[in-house]
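Q: Each structure below appears as structure tokens.
The numbers here are math on the coordinates, done by the rules we state, and not lab data. Quick caveat, the model's predicted, so the values are computed rather than measured. Cβ atoms are built from the backbone, for glycine too; each structure is taken alone.
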Structure 1
Amino acid sequence: MDTQQIIELLRKFNDFYIANILPYVTADYQGKAFALFGIEHLIALGAILLFIIMLYTSRKKFSAKKKQDVRDTMAAILILNEIGWHLWNYFFNEWTLQTMLPLHLCSILVWLGAWMLLTNNKILYEFMYLIGIAGALQALLTPDLGMYGFPHYRFFQTFISHGFIIIAALYMTFVEEMRPNWKSLIRVFLISNLYMLAVYFINGTIGSNYLYV
């Protein structure tokens with residue numbers, strides 16, 4: 001393949017990208033806005049629910065190796081999806097210190113969830129189960145997507161991120177057979193409030209509004 005052919009191939013790829021990919025990743029999306037409980041929203045929720053049902057019904061069939069492989073795969077999905085979110089904000093000049101630090105509830109739970117899956121950590125599981133499920137469920141039911149409807153990148157990123165927070169917590173419950181206890185409630189309550197206090201002072205220092213406190 002000579003230089004001219006390479007240039008022509010790159011030109012064709014650029015044309016394809018501009019026509020078929022860029023409209024669905026750009027920050028200035030011109031497509032259909034997100035519709036709360038519209039058909040795309042319901043399908044996304046249904047897909048997550050189906051995944052959870054499949055986990056539950058097959059919970060006794062996981063070998064030790066399969067458990068490790070599933071945990072590693074879900075951790076990779078959480079990490080790569082979150083990195084993609086930060087890169088998207090950076091490329092479209094949306095990344096700021098005041099909005100993109102992983103201090104919001106679901107943002108930090110993505111990283112804690114990945115760490116939990118990679119290490120099989122019981123303490124992290126308590127936070128994912130007691131806080132993560134409720135917080136991510138609210139985000140799935142009422143996502144803050146605005147104009148970014150299906151099939152924009154933000155639509156997929158949001159449902160993957162919050163969906164896998166719930167899936168990871170329930171996987172550890174169904175398959176790894178972890179359970180919270182009364183000490184878990186006390187521990188999560190105390191540490192969460194200390195974390196909120198720390199974020200309050202961070203907000204005052206950098207002029208942000210993480211956790212809306």
Structure 2
Amino acid sequence: MSEKSPTAPIDSDDYRSMRVLEEIEKNPRVSQRELASSVGVALGIANSLVHALVRKGLVKIRGENNRTISYHLTKKGVAHKASLAMGWTVNTIDFYRQARSSVSHGLAGIAACGTPRVALLGANELAEIAIIVAPESGAEIVCVTRHPGTYVERESMLGVPLVEPEEALALGAQCGVACLDPSKPEFSEAVGRFCAAAPGLPVFVPSGEPLAADIAGKLR
């Protein structure tokens with residue numbers, strides 16, 4: 001069976017760009033720290049997103065210092081935001097439909113194996129879906145682990161503690177479920193740190209299959 005899970009729309013650069021454009025449209029005097037908090041990324045990533053939008057001609061910066069600086073969507077930026085929003089809506093509906101069914105079935109299988117107390121490795125929309133469907137699946141989500149650049153200033157996700165991977169075992173986790181894209185470096189870091197802190201605990205993908213032994217072994 002495939003170990004590739006649905007890719008959460010919130011992880012995409014297009015989604016983050018859309019959120020930045022939305023926040024700027026609502027408040028041209030928004031600070032980059034406020035943008036980072038609203039979008040759920042690190043301050044450096046927020047800075048990179050803003051400058052990328054400026055280079056593309058989607059946003060103009062006015063002012064000469066932090067006290068007077070403001071951001072403004074260009075006509076091109078307004079049109080681009082609308083296009084991103086439409087595409088994101090379509091992708092999100094499809095993503096949720098597929099992911100909810102897959103994750104619910106996967107968590108039920110994981111719980112049936114005798115490891116119902118789950119640490120979700122990675123804070124994204126896939127993790128949010130897992131939290132929502134866990135009660136109907138017989139699983140308990142004990143924590144969600146942070147990964148670089150996301151949810152850095154938040155303490156919880158939908159009421160579940162956001163922690164570092166090394167803290168999951170102390171919260172009673174019996175297994176990990178990797179919610180991140182395996183093709184991205186965040187996946188290796190999150191799984192590797194969890195495995196190092198909790199040697200012997202199994203790691204699954206959201207659809208319920210164990211992470212391949214050769215992959216998990218390399219990350220421990």
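Q: Taking distance in nm of label points 7 Å out along Cα→Cβ at positions 68 and 124 from the coordinates of each of 1, 2, which one would give 4.2?
A: Only structure 2 yields this read-out.
Q: For FRET efficiency 1/(1 + (r/R0)^6) of positions 188 and 204 (r between Cβ atoms, R0 = 25 Å, to 0.05), which of 1, 2 scores largest?
A: 2
Q: Kindly point out which one of 1, 2 the value -16000 was derived from, the read-out being helix-only ellipticity at 222 nm (-39500 (n - 2.57) for each DSSP H run of 4 or more, over all residues; to 500).
A: 2
Q: Which of the displayed structures (1, 2) returns the greatest value of FRET efficiency 1/(1 + (r/R0)^6) of positions 12 and 108 (r between Cβ atoms, R0 = 25 Å, to 0.05) on calculation?
A: Ranking 1, 2 on FRET efficiency 1/(1 + (r/R0)^6) of positions 12 and 108 (r between Cβ atoms, R0 = 25 Å, to 0.05), first place is 2.
Q: Let me ask you something else. Distance in nm of label points 7 Å out along Cα→Cβ at positions 84 and 100 computed as 1.7: which structure among 1, 2?
A: Only one of 1, 2 returns 1.7 for distance in nm of label points 7 Å out along Cα→Cβ at positions 84 and 100, namely 1.
Q: Match the computed value 30 of relative contact order in percent (Cα under 8 Å, 6 or more apart) to one of the structures 1, 2, and report its label.
A: 1
Q: Computing Cα extents along the principal axes in Å gives 58, 32, 31 for which of 1, 2?
A: Computing Cα extents along the principal axes in Å on every structure in 1, 2 gives 58, 32, 31 only for 2.
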